[in-house]
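**Student:** Once you scroll down, you'll see the structures, which are given as structure tokens.
Every number here is computed from the coordinates shown, using simple stated rules; none is lab data. Since we're looking at a predicted model, the values are computed, not measured.
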Structure P
């Protein structure tokens, strides 16, 4: 999964060794803090997975590690956010997850994983939509961190500065992603709306 992410998102000139070292450093900085940084919705899902794995017979430490696997996969995204914003990795993680919470992205991702596209083109559209949402999340976090670096909560400041337009798009996203079964077409529209916000 992480290899696929790098193929799609990494355009840096650094060597593979430098990228691996950067990712290892980001993991060391983030993994002890990840659970405390994520939105409540994600924390609940992690705990449900951990409990289910433990009840199923997995040793406690392994259950905890497996429950955090999806979250750990976000480390390259957060590291790229930090690099683009020239910001501290933990501050970048806070902004990244604040954007996730503001736009209910964990719910969208969970719903997207449940979609079984009937053909190649729907699979392509689904993949493109989820990639676009991921890029928009990074873009918004970077915009917040750079425009409101001195704020206690850069994402809250960015949302407030966006005013009515951001509030309206958040409402439309909520209606799209929580008002009935998620579909590829709904997800495509949602990704377009989020992408529009990165141009602010």
Structure Q
């Protein structure tokens, strides 16, 4: 009987120790991915560029800070893995409504990705102002907003600057064309629909 009692005591002691050890290890059922480590509270501490409950999401084009991925210029999405300009790329049709030259018939313009920019925020625009500019117009993208800095694409005395907002396949352009020698200004708006 003593042997059975000692055996039962040993068995219960082993079970109690196992139970206490599993209760005291907050990382027992926690799996941290991508070189993340479990802390004393049972939470994953992620390596640089990763975030999420299990460090499962890679902050591809950005920096992880305070629980979110802060995207580099030209990128968006939870992991900064989507180029903001991607949906904008294509051929558009629309007509200008300008302060000096008036309205135009519908014409085509294009938006293409710029490889000249070090980041993914650069685009090239052709066809604005009823196709007047022969060379491409450079612009940058931040989310749905497009910025055309002041420039003289054709080196012919005509400059353009403005902005655009991309929404569901349409760019609402607002731009100003200035004739440098006479200071003639033509302020235009255009709703360009992706084809």
Structure R
């Protein structure tokens, strides 16, 4: 049973009417802008074509705050902005070449991660820090199959895929999950007051 327990759902529990539609559009575009800004914080790794960014932090946070539909659409909007050539992807890049390159699988995986985080938040997983972290770990884990499968398509199936696309990101992803969970719990606390 859905409890509409996301911050957006609690602040604006209605879903109908023109005002709700415009609010949703603003939240979706705002979410895509947050992801765009987080992508610009990027560190290149000498052994991987995939940079370390704050996108995972933004995607998980948006999922927990906006809920599954708005968060998923925020990520999809972000991807469409980049595909259209806007410089929203990591390192200020844009265009279809980025989507077909090594980071394409991660970008698609972000849709699943945002949706899963939002769905679990709607079901009340964001009410405690432990379950918030668990929801974000599960959602973050959903990124890796898309990312690794895409890298396998580009470079073949071998151990290099794990070295380039998984191992370097685990510790950073855990730190981003912790930060996103703390941020979301603070937002819930402020709302509770």
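**Student:** Quick check for you: by Kirkwood radius over Cα pairs in Å, which of P, Q, R is greatest?
**Tutor:** Checked P, Q, R; max of Kirkwood radius over Cα pairs in Å sits with Q.
**Student:** Thinking only about relative contact order in percent (Cα under 8 Å, 6 or more apart), which of P, Q, R has the largest value?
**Tutor:** Comparing P, Q, R, the top value of relative contact order in percent (Cα under 8 Å, 6 or more apart) belongs to R.
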